[in-house]
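Heads up, there are several structures right after this.
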Structure P
Amino acid sequence: MVEILYENPSFLALNKPAGVVVEAVPKGEDSLLRILAGSLRKKKPLIIHRLDKETSGVLLLAKNQTAADYLRRLFKKRLVQKEYLAQVGGRLFPKEGEINVPLKKEGRLRRSLPAIGRGARWAKTLYQVKRYLDGDSLVKVFPKTGRTHQIRAHLSLIGYPIVGDTKYGGRQNARLMLHAASLGFKDQRGNKIKISAPLPPYFP
């Protein structure tokens, strides 16, 4: 059973577990939408945004096309406030900062890499150290754009890759230590909505 964090007649927000893909893949892996269809027995919801397979946290889905169009427009216009939590290797300093590095998706490597010129897309990430751990840092991350692997690539570029993110230089770990902590936006009636997902127990 998938935990529902918030639901109204137009959309619902789920607490996506790490290790589950959002949609079905050719290999036949189980997917969040398949699990959800089995538990809700309702019409398949529409995906508004995506989280990587190994990322946990808030995932927003629409119940109808009108709601999907509205919510996708909010994401496109950057009117959704996104907050993530990440455990990174090392004591990140300065404790607050902004990363403005254009990224380009490299299909062969299935990574996003810093780039300029054709194919590069502007990417902006803000961060704030929440607390220092034993040799690591727990960091609040606020992506202002939504590029593929943006948080993972940007933190790696400044020398603090996410623990468990071996694709971007992070040390080996049982889990990718990245969690979509909250989403904030206004619904179609202008009401302020903020949806939060509790940290998984494997986070410090």
Structure Q
Amino acid sequence: MNFTNISVTNFDGAIRGMRNPMNSWDKSDSGWVAGQFVIGENDLKLCKNLIKAGTSDSKYLRQINVCIDITAPIYWWKEMDQYKIGTTTNSTSTMHKLASTPITLDCFEYTPGTWNKAFTSYITTLEALRKMYVETKDKSYWKALIQMLPESWKQTRTWTANYAVLRAIYQQRRNHRLSEWHDFCDMIETLPYAAELITGKGDNIE
């Protein structure tokens, strides 16, 4: 599993909008420092209080945007697809590009074990089908390849969401039995102000 091109944007808009309901912009102490948006002490305290008040009051989290290129196995994407609200994905195309490059072990998410020999043999079969399709353009080989492709096949998607979505995912999946969710939650912890706004580790109000 891999995460690249991670981008977090619109902290300034989210914090500004957070102050709108009470017209309390004069109390805001956040701003840009050396090209980075820094949340001030007053604003961070309000952020935490609104999180404590519930999802309706903390809707500013929906305006902190996140974009990530995620490479993960199909079996993980099937679970991630449950998170539809506030998310968008654009994936690499198995339909159009599956036969364009050799099928190797690196194309799959796998755990080394006693089944490796059998899996390697399976990959050899898939690659043979791919070559037959490339050579003959017979779509029956391509369809067989699609039908036989295992769920461990890795797919890259550009995934967009927001901090509210990430907070829900972190709370629901951080102790999941699937190790990929642990990897995803570890990535979440590296995002700006994750402890204060997402993971709950910074939710305590002084």
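Structural remarks
- Structure (P, Q) behind the derived value -12500 of helix-only ellipticity at 222 nm (-39500 (n - 2.57) for each DSSP H run of 4 or more, over all residues; to 500): Q
- Among P, Q, structure where distance in nm of label points 7 Å out along Cα→Cβ at positions 91 and 107 as derived comes to 1.5: Q
- Identity of the structure behind 47, 34, 26 (criterion: Cα extents along the principal axes in Å, for residues 3-114 alone, calculated), options P, Q: P
- Origin of the value 28, where relative contact order in percent (Cα under 8 Å, 6 or more apart) was derived from one of P, Q: Q
- Ranking P, Q by FRET efficiency 1/(1 + (r/R0)^6) of positions 19 and 123 (r between Cβ atoms, R0 = 41 Å, to 0.05), the structure that comes out highest: P
- Source structure (of P, Q) for FRET efficiency 1/(1 + (r/R0)^6) of positions 99 and 195 (r between Cβ atoms, R0 = 30 Å, to 0.05), computed value 0.75: P
Where a number appears in this text, it was derived from the coordinates with a stated rule and is not lab data. Since the model is a prediction, treat every value here as computed from it, not as a measurement. Cβ atoms are built from the backbone, for glycine too; each structure is taken alone.
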